[in-house]
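Engineer: The next part holds the structures, each set out as structure tokens.
We did not get these values from a lab; they are worked out from the coordinates using the rules stated. Only a predicted model underlies this, so the values are computations on that prediction, with no experimental measurement involved. Cβ atoms are built from the backbone, for glycine too; each structure is taken alone.
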Structure 1
Amino acid sequence: MSKIIFDTAVGSTNLGDHIIMDSVTREAEEIFKDDFLVQVATHWHIHPLDLPLIRKGNLALVGGTNLLKNNMLFKRQWKVGLKEIWALKNKVVLCGVGWWQYQQNNPDAYSQFIYKNLLSNTLYHAVRDRYTLEKLNRFGIKNVINTGCPTVWSLTPEHCLNISTEKSEVAITTVTDYMKSPSEDKQMLETLAKSYKEVWAWPQGSKDIQYLKSLKVPVKLLPSKLSSFDSFLQNNDCDYVGTRLHAGIRALQFKRRALIIGIDNRAKEMHKDINLPVLPREEISSLGTIIEGNAFAVNLKVDFQSVDFWKNQFKRS
């Protein structure tokens with residue numbers, strides 16, 4: 001039987017989605033070893049002629065990113081609506097998905113209808129953080145567990161013990177074009193320039209290069225390719241310090257010391273939930289002291305019991 005994998009990387013201008021899908025795909029291939037996996041883009045509308053093919057799948061997995069929000073009619077990253085319910089009614093299972101941003105109210109009636117008719121009401125959904133779990137619980141979706149993002153599921157205690165706590169001579173950094181704070185971002189880059197012999201920047205988003213250049217702090221640039229970032233992490237003893245959440249997690253996957261500069265709900269909630277190393281951007285003045293100290297030590301508190309429970313449910317179903 002085929003399984004549908006909603007791919008958040010196809011059509012995305014953010015290479016962080018590729019980092020996420022790398023982990024989601026690995027988990028899906030392990031869970032559904034004997035099934036054919038059909039990739040479907042979340043960022044693009046599904047053509048009506050493709051819906052019968054999708055309907056043949058008995059389950060659809062959605063890879064973790066900021067797909068959920070209060071209003072699914074406007075500026076949505078997940079292009080689903082009423083026609084998808086016909087093909088996927090109560091077949092969709094979340095895999096480390098999070099809420100778009102902090103939103104005080106419940107989703108509107110249309111969005112609640114979409115969620116309650118697309119999401120499985122028998123299998124458990126894995127969400128990225130407690131905030132997302134509580135948002136779903138509040139309007140009646142109770143079959144939810146907080147597993148963290150799939151990108152941290154490989155960061156076991158044994159893995160993290162091999163991450164150096166010693167400062168390197170080289171730093172790799174990122175900025176975020178859609179959430180700018182020029183004074184604080186410039187201060188981050190200037191602090192890195194003072195603290196390291198070499199500073200490299202990786203443009204994770206399609207417009208990050210322009211923003212980097214506008215800050216007028218000399219840094220060396222990597223190509224905007226995930227393979228370039230991976231190669232750099234693999235072959236260089238380096239520290240990661242930057243505002244891109246999943247670039248920081250990728251560095252941890254490669255056993256590099258990492259500090260994420262928190263600029264949104266994702267980093268802040270993951271810091272609260274699993275002790276991800278995060279420094280709020282408004283505290284950037286303390287960055288120099290942290291770099292020279294041992295505050296980079298990684299002591300993650302991923303709930304692997306919940307991760308295993310979520311994975312094992314597919315063996316039981």
Structure 2
Amino acid sequence: MNMILLNIKFIIEGMEEAGSVSLDELVKREKDRFFSNVDYIVISDNLWISKKKPALIYGTRGNIYFTVEVKCRDQDFHSGTFGGILNEPMADLVSLLGSLVDSSGHILIPGIYDNVAPLSEEEKKMYETIDLNLEEYQNNSQVERFLFDTKEEILMHLWRYPSLSIHGIEGAFHEPGAKTVIPAQVIGKFSIRLVPYMNISVVETQVKKYLEDIFSQRNSSNKLKVNMTLGVHPWIANIHDIQYIAARRAIKTVFGVDPDMIRDGSTIPIAKTFQDIIQKSVMMLPLGAVDDGEHSQNEKINRLMGILGTFFHLFSIAKLGHYN
């Protein structure tokens with residue numbers, strides 16, 4: 001490894017937590033200039049699922065965010081004066097939100113799972129070999145029990161199946177005390193994490209139709225508005241691409257073990273942007289351990305990880321260069 005056989009370009013971006021403002025526009029504008037001779041793209045983001053075993057990420061979930069507004073009038077009501085004689089917006093909204101998902105985490109919207117890819121034998125075997133201490137994972141999460149009992153089921157529902165989460169209600173009374181107001185207008189907020197082959201516009205239509213049907217069954221005099229405020233596509237890569245092969249061999253050289261091939265349940269829009277616009281192989285390379293406290297207090301990265309990560313990048317580039 002006396003010389004690097006590839007040219008290297010860097011994109012250093014510090015606005016990811018603010019939505020990567022203007023990054024998509026930059027990629028589109030520079031497609032035929034800065035990116036004109038780019039063959040492989042590596043994104044350094046996310047974490048291993050283990051404290052010690054390296055990983056390569058080949059997929060992330062997308063995200064589609066909804067608001068559900070139920071309105072009676074502009075001014076709030078007093079429950080002593082109006083309670084019992086009108087359709088209360090909060091009751092309508094709680095009923096709608098409660099109809100979205102069952103107690104096992106299964107999304108109840110018809111057709112939502114239609115485009116989810118079936119589980120292949122190759123993928124199933126990859127889940128079986130992933131290094132995850134389930135007891136330690138549960139203790140670190142401070143969760144009494146998960147919805148599923150096995151490592152494989154938990155990882156699949158984090159990575160390859162969609163999930164629906166309810167985030168909050170705007171306009172509801174939430175301060176300490178015993179206020180007896182009836183909110184005249186409330187807005188519920190929820191999102192669905194999308195997986196590969198789910199279509200944003202199709203899911204939007206399915207969600208709106210389902211909520212409108214449920215609302216009509218209540219025979220409420222209130223007004224319903226359902227809006228999609230965010231839509232980000234999922235991303236998945238081909239783990240048999242040359243750069244994944246080179247990266248696996250580099251990890252074996254530097255760390256002495258084969259990496260876990262994992263996905264990530266969160267959403268990183270730039271991966272799909274690169275894949276669609278540049279149309280080259282995209283790989284996500286995490287260099288953080290599961291206990292690094294990502295996005296939390298005292299977030300860290302181990303000193304050894306920084307050193308070994310540097311060596312890994314050098315070996316990965318060298319091995320990739322020999323394929324070209």
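Engineer: Quick one: P(r) over Cα pairs in 20 Å bins from 0, in percent came out at 33, 55, 12 when computed from one of 1, 2, so which one is it?
Structural biologist: The structure behind it is 1.
Engineer: Using distance in nm of label points 7 Å out along Cα→Cβ at positions 12 and 28 for the comparison, can you identify which of 1, 2 gives the largest number?
Structural biologist: Going through 1, 2 one by one, distance in nm of label points 7 Å out along Cα→Cβ at positions 12 and 28 peaks for structure 2.
Engineer: If log10 I(q)/I(0) by the Debye sum over Cα atoms at q = 0.15 Å⁻¹, for residues 100-187 alone computes to -0.85, which of 1, 2 did it come from?
Structural biologist: Traced to structure 1.
Engineer: Tell me which of 1, 2 gives 2.7 when you compute distance in nm of label points 7 Å out along Cα→Cβ at positions 76 and 124.
Structural biologist: 1
Engineer: Thinking of 1, 2, which structure, once relative contact order in percent (Cα under 8 Å, 6 or more apart) is computed, gives back 17?
Structural biologist: The correct label is 1.
Engineer: Going by distance in nm of label points 7 Å out along Cα→Cβ at positions 276 and 300, which of structures 1, 2 comes out largest?
Structural biologist: By distance in nm of label points 7 Å out along Cα→Cβ at positions 276 and 300, the leading structure of 1, 2 is 2.
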